[in-house]
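Undergrad: Okay, got some structures for you below.
What follows draws every value from the coordinates through simple rules; no lab data is involved. The model shown is predicted, which means the values in this text are computed figures rather than measured ones. Cβ atoms are built from the backbone, for glycine too; each structure is taken alone.
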Structure 1
Amino acid sequence: MQAEQVERRSDAQAGPSAPSAGQATLPRPAGGALRLAVPRQHGAWSILLVGYLIGTFAVTGATGAVPWLALAALVSGFIARHALVQALALRRKRLAWLRLGLWGVAFGCASVASTAVLVLFHDRGGLLAIGGLAALAALAALIVERYHKDRTAWGEIIGVLGLSAAIPFAAHARTGRLDTALLGLWLLGVLYFSGPVFRVRFLVRSWRARRGPLAQRLRAGWPSVTYHAAALGAAAGLGALGCTPVWAASALLPCALKAVWALRRGGDAPPVIRVLGFVELAHSVGFAVLLLLAYRA
């Protein structure tokens, strides 16, 4: 979602030729319903896969086929949702609608089958509850998009909630437990992945304000700084309550410092969207590494 948010923020600057919400700036590949079915939302992929890595390696538990089944369930479900949404958008083109719909059903069945194996043969019934919550978040995201509110801060956070469910899904698949430790790990992911909603919005929409005096920069950047400070405090609170390791909150510290650093005078030109997206992806990997170190220490 980070890179996707970056791409979306450029719409107001790019004019009528800019990609619509949820689309990547890269040209869509020609031909093949399967290529159309696979999401090209790089930021969403980063949340899903980084979240899976966090949930898998922050805990200890079952190995072998279990982590791979969890990955198959998550990736297949993500592709299925995208394919079905794309099919609905092309419902007036009967052949394309049918092909995309079939791919959506196929990937949906693969996701259900992988989850069923984990539930029936590995006693991971909690995956049904986690998957149900993720499905509700995905449905809410579709409703938000239907009413063109997906570019709002709260609309993007709804998307984060659904994608970051990969963390508890992968963690429960390994441990078989549903407890406060799993909840704390998921909340840390939500706190981090929601940060770019505010930070990227400031960097892209308010780049001109960054050329002004400090008071002007503070007025434009206070939502980002306030959110990151609150997220850091909430993460520290989770550690104090015993839901997470004490040092886990430090994984959010670099991004909080980055939000403050963004208030420096700058903004001589709009940020390069693609570069900004890769920077956010690199920060996501860094967050995952710091978090895993805190959990494995």
Structure 2
Amino acid sequence: MKLLWILSLAFLVLPMSCKTQDNGTFTQPRAYDIFYLEETGKKLDTSNETKNARTINLVGADQLLFVHSRETATVITYTLMEAGDVSSAVLSGVFNTSDYLGSKEEESKGHGIYLRRDALDRVWLYNRTEIWQFDLPIAGDMQSAVCSGYRDLSDRVKRGHDIDFNLEGNRFYVDDRNSESVFQYTVKEPWNINTIEFDYELDISETHSAVRGIEFRPDGKLMYLLDTSQKEIQQFALSEAWELRTAVFEKKYPLRTNNPRGFTWNEDGSRAYVMDATSGIIYQFHIRGN
């Protein structure tokens, strides 16, 4: 009952949030540009609920934060009482992944997580080489999850970490630490991982040493990769939206966190968040000058 009450409260607030992007253009000129990132001092300590947490995903008009915790084999849900402010987060759900991720070769080595910003009725979870698809009859509520798909990607991916989709759901991406690559897949039936087919492999070995995180700007013209070893976020420009064949390294942003393993943006690109897997702390950044 507590979870449903918190989620209901969050979604009552959602319509009040307005988007600042339209067809890939951004009203804030510095939005989604890592060059202008700076720390805010705001943070969320998840160490009581997580251990060796990996990826994070902020959705629901910046009010629902999901954390994939590897060692506890769980996905933790937090409701942000103030949209986009992790310091206002309240624990609102815990979902055990061991029955699913623990049933395969990689076991419960949870890494990636993805939810659409515009539809919270489906979620995708990823370990190092496999992906699961879950329908959410109660939007945004992991407790209602029903498994609806599974794919083994180990024919190419050997040590993946994070996942992403394009806005239409007809392209899927996963990073790979071992090969220092990003794999691009075509999704023949949008948003259905049962129908993905390999398309292209982007070599990032010249700039990366331990990739553990992938995000795209909503228009698909910028890609961000998190490097744990170099402790930085790298930004790539794509001349053709969502097409990795056109990706070119652009710039990097150094991090002061000890073990960065998860990265995400808020909805309008004015804030960013980095998970430190050792401390369990999520650090909040903002775009200076906006």
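Undergrad: The value 19 for relative contact order in percent (Cα under 8 Å, 6 or more apart) was derived from one model only; which of 1, 2 is it?
TA: 2
Undergrad: Using FRET efficiency 1/(1 + (r/R0)^6) of positions 201 and 241 (r between Cβ atoms, R0 = 30 Å, to 0.05), single out the structure from 1, 2 with the greatest value.
TA: Answer by largest value of FRET efficiency 1/(1 + (r/R0)^6) of positions 201 and 241 (r between Cβ atoms, R0 = 30 Å, to 0.05): 2.
Undergrad: Right, next: For which of 1, 2 does volume of the Cα convex hull per residue in Å³, calculated from the coordinates, equal 117?
TA: The value was obtained from structure 2.
Undergrad: 1, 2: which one has helix-only ellipticity at 222 nm (-39500 (n - 2.57) for each DSSP H run of 4 or more, over all residues; to 500), as calculated, at -24000?
TA: On the way: 1: -24000; 2: -1500.
Answer by label: 1.
Undergrad: Looking at structures 1, 2, which one was Cα extents along the principal axes in Å, for residues 57-192 alone calculated from, given that it came out as 48, 34, 19?
TA: Only one of 1, 2 returns 48, 34, 19 for Cα extents along the principal axes in Å, for residues 57-192 alone, namely 1.
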